[in-house]
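Engineer: Input: structures, listed below.
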Structure I
Amino acid sequence: MKFKYLWFVLPFLFLACEDDTADADVAATVIGSWNVTSQHEYENSGCTGTYESALDSIQMFLGSDASLTWDFTEAQATQTLTADVTGESLCDMLTEGIGNLNGTNCEFDFYGYNLSWPIDTFCVDMGGAYTNGNCNIVDAFTMDYTVDNDIITFTEFAGTDSVETSTGTFNIAADVLTVTVSDDSSCVIITASKQ
């Protein structure tokens, strides 16, 4: 007789043990800070062939200390570019190596004209702050995101007429996050390590 009650209660035990928070658990694994170790951009939706390394390009332009990070909260993801660039390096970037830094001005000759560009203004135009001969750049961009199992959807400019949505997949293994997002004509694969 007691076995009859067990068969009646047993299905409820399995239902009670079902994981109703699977999506929350997946999101929790993404939550945190991640250092981008590579960002490969392809000109096709299959993520194949030749790619451009966005991180290498940034470091070539802003110096090897430039870095990208991703910070995930429960509902938002923020990508942050940080770099500390000397005034001399900024002058070289601006003039392709033909300028000279004189105080806070980058001076160069252009087809017989002596030109001068205030390097602190160039730094501010790049999103930085110029102090003590260095341009400290911290450029952050925040977007909403959701996860559903291994699917991640980013929503930029939410609540505006310019809203954009990108959907892809993600995987976390051994504290390494890999995000792949593609559309009809391009693909981006981002790899990041947990901070």
Structure II
Amino acid sequence: MVRKPIPVDDYDGGGNYETPVPGSVVAVVGGLYDVGYQDSEKYGIKPKVVIAYELEERDSKGRRFVVFAPYTRSVHEKSALRPVLDACRPDFAQLPKDDRKTFDLTSLEGSSVMLTVKVTSKGRARATGVAPLPAQLKPGLEREGDYAEPFGLAAWFLDQSIPADKAHALMAKRQAEAAKASKEGAGEIPF
């Protein structure tokens, strides 16, 4: 079975939703979900996590807004997840390399951060940037929501996940195909 790539912007949970005011806001890492391996046309198969950020702003029913952001599960200094790690754990870069590789991401839950929120063209709020909480805003927020089970975007990603054994087999197949194509194309002038 061939799996269809999953562009992140195609998520449109349907219905009309209230959205928070876009911009920089104080938020708390509410929940962090391992959503398995995800396939995208642009980046290929990668292990992903989705973070649910709880905002101070409330909807018309008095509940705090929650916005989500998917990340590749990587602690590399150029990864999209790294600013989250650095914002939640300012000492993260000083941890020994082996400790960074085995770092328990769930320990970030409950950490307050500055979050940039944008509203997509489909009217969905997304977290697009994370920075440390300035000292004058500390201690930040306490979580109010229940994050035991994935919901929203996290649940959607989880439904799309590829089992690890199939993901590894597919990655190996794609690497072999790319190597073969590269070898066959060697020596050709591209114009």
Structure III
Amino acid sequence: MARGHNAAITSNAVSLDAFLAAVAERTPAPGGGAAAAASCALAAALAEMAARYAGLEDDAARAAALRAEALRLGEADLTAYPPVLEALALPADDPERARRVAAAKAAAAGVPLAIAEAAAEVAELSRALARAGKRSLAGDALAGAEIAAAACRAAARLVEINLAGARDDPRLTRARAAVARAGAADSTP
């Protein structure tokens, strides 16, 4: 069960100040994954706003779904990494330690990968909204694209770190593909 600031994070109604305070605490979670998810959700909210102002309700609905998914992933991230820390806490001479650390890291890579893929989609959607939406909201849509691209890169980096010993894991390719998609969204509208 989450305690202190972490307990506040498990609710979608947490204040921004409470979230930032929880990230700043000397606790393993929330950390980089939750921060990337929150950034992705923020970017999706900007895309949703731009779509609504432009009357693009399908795009607004997709952005809202991505925002909700990012929030869900941020909450999932709170429990994704503690098993890695538990495995790392095993004595160095424990014959199961290496296997347990590798298995825990492999399992922990799933959440940041999902964050990276969602953020890549938000970046693409935001860039499209900057082109097709209201001109007066292009800056907001572009801000969303940049925030989403950064969230994607951060989450993909976490995947790479977790899978450092598993160079053939296909999730590394998926993480790189998400970063490429988010980066491809970086062209000017």
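Bear in mind these aren't lab numbers, they're just calculated from the coordinates by the rules spelled out. Quick caveat, the model's predicted, so the values are computed rather than measured. Cβ atoms are built from the backbone, for glycine too; each structure is taken alone.
Engineer: For distance in nm of label points 7 Å out along Cα→Cβ at positions 56 and 88, which of I, II, III scores largest? Don't skip to the end; give the middle numbers.
Structural biologist: Details: I: 2.7; II: 2.1; III: 4.1.
Structure III gives the largest value of distance in nm of label points 7 Å out along Cα→Cβ at positions 56 and 88 among I, II, III.
Engineer: Can I ask one more? Given a value of 39, 17, 11 for semi-axes √(5λ) of the Cα gyration tensor in Å, for residues 112-175 alone, point me to the structure among I, II, III it was derived from.
Structural biologist: The read-out was computed on structure I.
Engineer: Quick one: distance in nm of label points 7 Å out along Cα→Cβ at positions 80 and 136 came out at 3.8 when computed from one of I, II, III, so which one is it?
Structural biologist: Working: I: 1.2; II: 3.2; III: 3.8.
For distance in nm of label points 7 Å out along Cα→Cβ at positions 80 and 136, the value 3.8 is produced by structure III.
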